[in-house]
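Student: Listed after this line are the structures, all set down as structure tokens.
Computed from the coordinates by the stated procedures, all read-outs in this text should not be read as laboratory data. These figures come from a predicted structure and were not determined experimentally. Cβ atoms are built from the backbone, for glycine too; each structure is taken alone.
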Structure 1
Amino acid sequence: MKLEGVHHVSINVRDVEAARAFYVDLLGLEVLPTRPDFPFAGYWLRSGNTELHLLEVADFDPPKGQHFAFRVSDLEGVLAEFKERGPALSGDFMNMPAGEIIDIPGVGRQAFVFDPTGNMVELNEPMG
């Protein structure tokens, strides 16, 4: 078996319009026009070659620690823009506050933010 990479990640959100604003207006993902007319609200978004599918589930509570990561090349710049334009940074992961840059020797740097539902999103700046 040979996999060719991740095609998409699907996440549940309580308010799909608030989530769309977070991922599209703030983080810059593109809305794809190809989403079928499913019997539930959602969006298909794209960042690079990977899609993020938002599914509206009104009573969803995100699991603690579960997350996905976006690659960035300027972590400080992305966080500065997030702090200027985005929601207040709150929440933590393993006692690491949201928006705090974490250095991982030999690997890179990362910071965590949370979408309006509370889904954890990693911003990852790999070394090199």
Structure 2
Amino acid sequence: MNSVQRQAFESEMDHALVLIESGDLDSGFCHLERAHVLGQTHVFPHVQSHWHMLRVEVRRGRPIAVIGQAVRIVLGALGSAVGVVPTGNTGGSDISMFTRMPIDPALQKLIDGKSDADGNPKEDSTR
């Protein structure tokens, strides 16, 4: 993972965890989805995003979604390890784990290692 992508992933995870801790599960989950897209080709970040999605689904009281996230943790780790992941998939249990999705252009720039003139990842103004 390039340094811009890593910084963006960590930022999304930090935002997500603060929101989740404050009880804003929906907004926190959106940041987990962004982190998932950024980290899905790397084993640990991929598993980390699904682990926190699982924790959100436990708090929401959605047992089917919890099972879906548990399965995604295992298959996501294997998929990332062998280089086979459905790129762009946001990782939620409401989407097939095999569905490829278009990657938000702002996230794609970060994945490609592009940052602003100060060396910081460009912020997504839609958040």
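Student: Which of 1, 2 yields -3500 for helix-only ellipticity at 222 nm (-39500 (n - 2.57) for each DSSP H run of 4 or more, over all residues; to 500), as computed?
Tutor: 1
Student: Which one of 1, 2 has distance in nm of label points 7 Å out along Cα→Cβ at positions 81 and 105, as calculated from the coordinates, equal to 3.2?
Tutor: 1
Student: As an exercise: mean count of other Cβ atoms within 10 Å over residues 9-16, calculated from one structure in 1, 2, equals 17.6. Which structure is it?
Tutor: Comparing all candidates, it corresponds to 1.
Student: The value 7.2 for mean projected area of the Cα convex hull in nm² was derived from one model only; which of 1, 2 is it?
Tutor: Structure 2 accounts for this read-out.
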